[in-house]
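There are structures below to look over.
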Structure I
Amino acid sequence: MAPNGQDVAAVNRLRLWQHRLLFPLATGLGYYLGAALGVAASTMSEGIAIFWLPNGILLAALLLVSRREWPPVLLAAVVAEIAADLPAFTLAQALGFAAVNLLECLLAAWLLQRAARPFALDRLRHVVLFGVYALGVACGLAAVLGASIYTLSGQATTTSFWAFWAIWWLGDGMGVLLITPLLLGWLRGPAQPAEQRRLEATVLFALTLLLAIWIFSQAGTDNFPRRPFLLFPLSLWAAIRFGVRGTASIGLLISAIAITATLNDVGPLLVATPADTVLLLQEYLAVLTFSSLALAALLQELRERNERLRIREMELHATHDELDRLNRELEARVAARTRELQQANQRLEALASIDPLTGVSNRRHFLEQAGIEISRAKRQALPLSVIMLDIDFFKSINDRFGHEAGDKVLVTLADTIHAALRSGDIFARLGGEEFIVMLPGQGISEAFQMAERLRLLIAQNAVPDYPVHVTVSAGVAGLENEAEEIDDLLRRADQGLYRAKSQGRNQVCLGQGMPPDRLAGT
């Protein structure tokens, strides 16, 4: 039986609480073990450690979880700090150290998360921010507070405040530098490019182990110069081939051997006083580890950028045949689309210029063509006439037989007139039952004869399913001078149409000397 939604939600809540409980406990345990190791790794009478690993563990824990999960992690760190410090320090000092360490980690985590989220040390910028905010600002401020606790404790010591500050700063910085990148790299960092090079990784680890033991095991004068800088090539090897994870691991290995040797008073970094020895060792390990981490992050970033560029080049450099095929397909589609658009534009232009019922030109298209013909007639001194026709008693047709019969009358009349015209004549429906014909090259007498011919054809022509013959009245006007325009011709033709209507209809009249107003109800 499949689990329902409530069961799944309950399981998820249980896992969440396990995570919220186990993660702080693991952090506290790691903090305690690191603190115990740091207290044990002290070469000074004041108890200042060469490196302080707990802060590196706590900072990594804070960077791995959201800020809402910080309180239990911090509480676990406080308990672990007090438990680790009480054997060597008073309760007040332990509480003071806990406050300083928590302030350091909180400040570092807050600054790093504001600057880069998620923070993973996989970019050179992240490493630089890590060095400035965590190692510089947070550890430096904590060192001031920690050195003040030592100074104000009243213990007899020959070490100055600033020497305390420098050792504390570098000790905290070493712990953060060695542990935080290692934990972030393995718990959240991206997969490294050389992750599968197990044999090479084993060889590198073995060489680093043997060379570090050989360099830091010298005691007294040695004929062969065992110098710590001989370990730099191995750290660079890790940075180049194994990324941040490998670099942090090799750095921790070298640091463990160097610190162990120094605590046992052997190695090439022993100087006059314990404080100077600690400072020299811390400076060496800090330079070695930080420079290698920066190089590893830079190379990781360059590898990822090169991979993105390679993928992009593969996408851009497709085969020539494929590009040619795509180009031909695109050209064919563009050509087809262009033809479709041209045809659509032609259809739209036709729809915009043709009366949808009769199929002849509409008023707008007629006026455009008429303007062109009048200009040509004036320019070439050619005659030009117009005939305006109106169906007699059209309203009664609609009233008696319906609008469908009226539409058939209009269509039949338009077909009759169009069949009788020349190819160069312009025929249009002005609106309703009114039509106009323009006769380029025809004078007034020729236009009158054409109007009579059209009137007779219409009167003789039968309309399908309509029992009565249709008649029209017409007015004729001709272009008289160069000052006239289409409105003048239409006005005079309308006057002739008015005269034909007023004289009994079904006749043709010239539009001269008539008033512009038409009778209502014609």
Structure II
Amino acid sequence: MRVSETPLYPYERSPDQDASTPARHPVVVVGAGPVGLAAAIDLARRDISVVLLDDNDRVSHGSRAICFAKRALEIFDRLGCGDGIVDHSVTWSRGKVFFRDRRIYEFDLLAEEGHRRPAFINLQQYRLEELLVRRLRDLRSEGRPVELRGGSRVTKVEPGAGSVLLTVETPDGPYRLEAEWVVACDGAGSTVRRELGLDFAGRVFEDNFLIADVTMKADFPTERWFWFDPPFNRGQSALLHRQPEGVWRIDLQLGPGIDREEEQRPEKVVPRLRQMLGEDVEFELEWISVYTFQCARIERFRHGRVLFAGDAAHQVSPFGARGANSGLQDVDNLVWKLERVLRGRSPDSLLDSYDAERVPAADENILNSTRSTDFITPKSDASRLFRDAVLDLAETQPMARPLVNSGRLSLPHVYVDSPLHSADRSDLPARTRPGSPAVDAPIDDGWLLGRLGDRFQLLALGIDVPGEEPGLEVISLPAGQHPLLDERYLGEAPGALYLLRPDQHVAARFTGYDPERIAAAFRRASGQETADS
């Protein structure tokens, strides 16, 4: 394994363990995977005291999640670690789809220019976690209020009216901790979820898939390659992705009813890979796993003072890279709301909007993942005949290619029915309508998204804002000087005003300056309408 066996965040005794009564913290995050680390980083950047608990003391084994989409990279930029993550990764936007022994078509996920970040990067999860732990330590060295406690397993969760009491098991024995808010990022086997008696609802898929991380020297391009019914894995599917450091991810569908331990034996795996890669390709196994999956979620993501994110809240198939990417969007949506509530700027009903916005996002991901899985693994002869006919047709007929579903790749959810957004009465471009994440564009001093985030802002494009707007930072840019900015935000309009949330999503937009409408939209977007009414 390329992961060091030395603990990255070893257990250290905390003063909390010797306290006569449970120490109280504003936020406790449970689980130090990518989602939990991102939540702790975002809270620490906002000077919200946070304790991050993890039962392990090192990063995950195996590459696990490897594909991180453009929106995730924009979130990492806001967290102050985007450059380091991209620098360690391989970038890609192109892919090829194969059927049996032939290539039927290829695609480009980011065909337009004028974006700082690529459509996707590939980076092993353990490398990502190392970089996020480094960012967390940098924040702590700057004096930010954050602790990462390894070897600290949450075993009991007792919600109360004004706090949550946690029991934490350590090498020195258990102790109790009080949290005003708990963010549960402790994965598919979430202890917090189990302690609250919450179950997943959705579909469990019986197919098994083999993951093999291999190191090899190969001249394959940095693209996503997906095979339906290839000669080397008849009747099944296969996926190939390049990772940094000469590592390649290979997924092979195995089908239901297998002996999982047998299929993970190197003597079984190596011949499979030789059939795929060819006898003359030299490779070494780095990591092997067999997985199944479900497409499911808990009913609600907020349960009083406990908030669920990532795999603790929802699970999807790996086709489309929707797991870690959607978890990162969960915390992007949640943390700014938690900050406003903790600072008394918004009522805690604002956190209900986390549930209202991210549950539909999870449903969208589950729907896309389920459709992908049904196309990749037909459950009837009729379904297989339909799929194979679509694949045959797609080779020569572009109109059939949208029907090919090897995993609709992750896109950010648009919060079309958000309770925080004002009605849109403009004819401005659809891609920047309320609920959408702001679209990047080059501007004179860099990139638009580099100017946005962390607070409510009013982006004024070609419209004069005569004075200060309470609670809002005003960013003024001229119209007619940045063609891609104008195209993405103005269309045919001479000017526009965009109310942007701290997570860079559009809350409202206007084609003229109206301070009363702007103030009303801000109150709504910040959850103050209920408090003011």
Structure III
Amino acid sequence: MADALRDPKLKAAQAKDKSGFVPVNPFEIVVFGGTGDLARRKLIPSLYHRFLDGQFDDKSKIVGVSRSKHSRDDYLKLITAAYKEFSNDPSFDEGEWEAFCCIVDYVPIDVYDDKADWKALETAITANNCKGGGADNRVRIFYLAMPPGMYADTCDGLKSAGLATPESRVVLEKPIGKDFESAAVINDGVGKVFSEDRIYRIDHYLGKETVQNLLVLRFANILFEPIWSREHIDHIQITAAESIGVAGREAYYNKSGALRDMVQNHLLQLLCLTCMEAPGTLDGNDIRREKIKVLQALHMITDETAASHTVRGQYTTGVVGGDAVAGYMDELSDKADISQSETETFVALKTQIDNWRWAGVPIYLRTGKRMAERWSEIVVQFKPVPHSVFGKDAALSPNRLVIRLQPDESVNLWVEIKEPGAGGLRLKSWPLDLTYDEAFTTRYPDAYERLLMDVVRGRLALFMRRDEVEAAWRWVDSIHEAWSATKQPVKDYPAGSLGPLASGLLVDRDGREWWDGAAS
């Protein structure tokens, strides 16, 4: 039976079963930055998959917008080529794709004060699709897959053109600014056009199955919640490791770095969901209210603690996946406007949450590029048993709950068991394994698919509120200020490693070690 459940043909057949997805109301979605990587690799394919699974039909409308002077036919060719290149979809069907493309249009907008361009966009949004269905009550969504500095101007343009209706919604991609001050300016600008309950600040990590499963694991299982505190948990680790470098994003990344690019949003959001108190309900504001409490209680890193609580790193030449790769500075060397850079491509942090539940529990955060492998995990390590009855020679490993976000989503609870066999009692640490691909044969939506449908439904629970974003920036800004004041150096690490040696020392000083189970 287990082998049958893993059969790829059975999985493919079940993936075609559309009965498990609740349809959404017809909608109009305008994707600004419609020719960019995010739109071509993630947004358009995600919408196609939801269309393919019957979650919406040809009464909906999708319009790509960018400065490129493409015709609609040109745009369809562009997204078709991108889907075939990046989707790795063995069951791709030309007829199904053509049916999807029927509801896709494209409008070039180069100058925001060009009334003709905005009028063309209005026509594209409101026109019936090629099957003539149309809908008068479509939810209207504007997805801004563009540099954050353009958010406010784009929203102003939508308002001036009369396209931002009182019921329409806007989706903002991270990062929202580069610090607290710039984030506040962006939030003010967008907030002049859209009320807070119509602003969806997206972090795709929050759409992952295992991230959402955090809420279920904690609040639907009596097993975990009573021990989810400083009395029973030794420490928490959150890692987001990438094997790729920054090629193609040099200009952005050199002004951002790992702290702004990953910690301020992805890692802090995972920390909030791991450590927040139980919300009253699953209503968006109830969940976000508990998350902001975590951010407000997060212990500040100061000039005095920066050297002992933070590590900055930058990758050099090395080997990743058997291939020799260039170092960060080598990737920047051919950019005329970039000279020597102190930008960190790796950061490790030690912090804690100053409240009754978590006081004294170390929380270690780590993220980096060009590491040994690509993996993201949350590790909750419990305290050791107070006394071993198995003798001094029996090495007991602490229990760990390991929640893997990527590449293979899973939840593993590591427990001590007796190793089979005669000749004595030998203990072994072994995981109770829930691997999603093995346990659930039906295809489940990826992060962007789920989050896009949540926007259509008006569900805010998995999106960030303004005060969350700004509280996260205040904490990250304090670290940057401490680095600047103390002139903390950036330490080299070879591409293909697990980061600088100092990262290991960060936890080793506390008598702990990084959990690298995904990379071993």
Entry that produces 117, 48, 28 once Cα extents along the principal axes in Å, for residues 70-365 alone is calculated, selected from I, II, III: I
Of the structures I, II, III, the one that 0.85 was derived from, the read-out being FRET efficiency 1/(1 + (r/R0)^6) of positions 174 and 198 (r between Cβ atoms, R0 = 25 Å, to 0.05): III
Ranking I, II, III by distance in nm of label points 7 Å out along Cα→Cβ at positions 118 and 374, the structure that comes out highest: I
Distance in nm of label points 7 Å out along Cα→Cβ at positions 102 and 398 - highest-scoring structure of I, II, III: I
Comparison of I, II, III by distance in nm of label points 7 Å out along Cα→Cβ at positions 238 and 254 - largest value held by: III
Structure with the greatest value (metric relative contact order in percent (Cα under 8 Å, 6 or more apart), set I, II, III): III
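Read-outs: derived from the displayed coordinates by stated rules, not from any lab. These figures come from a predicted structure and were not determined experimentally. Cβ atoms are built from the backbone, for glycine too; each structure is taken alone.
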